[in-house]
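There are structures below to look over.
Quick note: the coordinates plus some simple rules give every number you see, no bench work behind them. Bear in mind the structure is a predicted one, so any value in this text is a computation, not a measurement. Cβ atoms are built from the backbone, for glycine too; each structure is taken alone.
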Structure I
Amino acid sequence: MKKGQDVMVRSYAAGVFAGTLVSEKDTPTGKTVVLDNSRRIWRWEGSATLSQLAVEGTKKPQNCKFPCAIPKGHQIERVEEMIPITQEARKSIDSVQVWSA
């Protein structure tokens, strides 16, 4: 992936995130990435898989639970999967209202 590209990241234990790739490196425990403007994809509806969410976005943003974005330097370790996010999908993800408890 290229620096500055929007990506969907699935980690081993921390969950799924959508953000802008700052850096990636291989470590003894696996791949580590740093994202800017990162949102945790806690719960989604309106797409069947993360792949579809990364390409098409969500068809049901009102049913999604995405907390606020981390503006800078979100480090995620043990990355298992990284998918490029289309502009259409990023717009959809960004349109989901911030969920908070």
Structure II
Amino acid sequence: MSEGIKHDSGKLDWSLLDYDLVEPLIPVLMLGESRYGYENWKKDFGPNYQRRFRAAMMRHDRVCMKDPLAINTDDGNVYHLAQVAINALFELYHARKISGEVK
């Protein structure tokens, strides 16, 4: 029996993304949805988007420097490090959106 053909060379290999890796991000997104609405993070934050997301990232990162698994008990009991990651992803999204890479 011959091997099947699949034209996936050069395409993104989504199987590399482990659900355990991104699972801690979901509660952060759910917290944001409950506070600001569904996908509020995709809205236009103006020319200061980078400063705003970076400032939030740095606030949470300060805590993570002492304890990478610190829980933000003041903000939904999510990992501070997950909040760092989400803010980094939001900044990346907006940078790509401004450049025209995403719509």
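The figures follow:
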{"item": "Highest-scoring label, criterion being relative contact order in percent (Cα under 8 Å, 6 or more apart), among I, II", "result": "I"}
{"item": "If percent of Cα pairs over 22 Å apart is computed and equals 43, the structure in I, II", "result": "II"}
{"item": "Structure responsible for 0.85, with FRET efficiency 1/(1 + (r/R0)^6) of positions 13 and 37 (r between Cβ atoms, R0 = 30 Å, to 0.05) calculated and labels I, II on offer", "result": "I"}
{"item": "Structure responsible for 15.2, with mean count of other Cβ atoms within 10 Å over residues 69-76 calculated and labels I, II on offer", "result": "I"}
{"item": "Structure from which 3.2 was derived, distance in nm of label points 7 Å out along Cα→Cβ at positions 5 and 21, options I, II", "result": "II"}
{"item": "Test item: distance in nm of label points 7 Å out along Cα→Cβ at positions 29 and 61 calculated as 3.5, pick one of I, II", "result": "I"}
{"item": "At a computed -17000 (helix-only ellipticity at 222 nm (-39500 (n - 2.57) for each DSSP H run of 4 or more, over all residues; to 500)), which of I, II", "result": "II"}
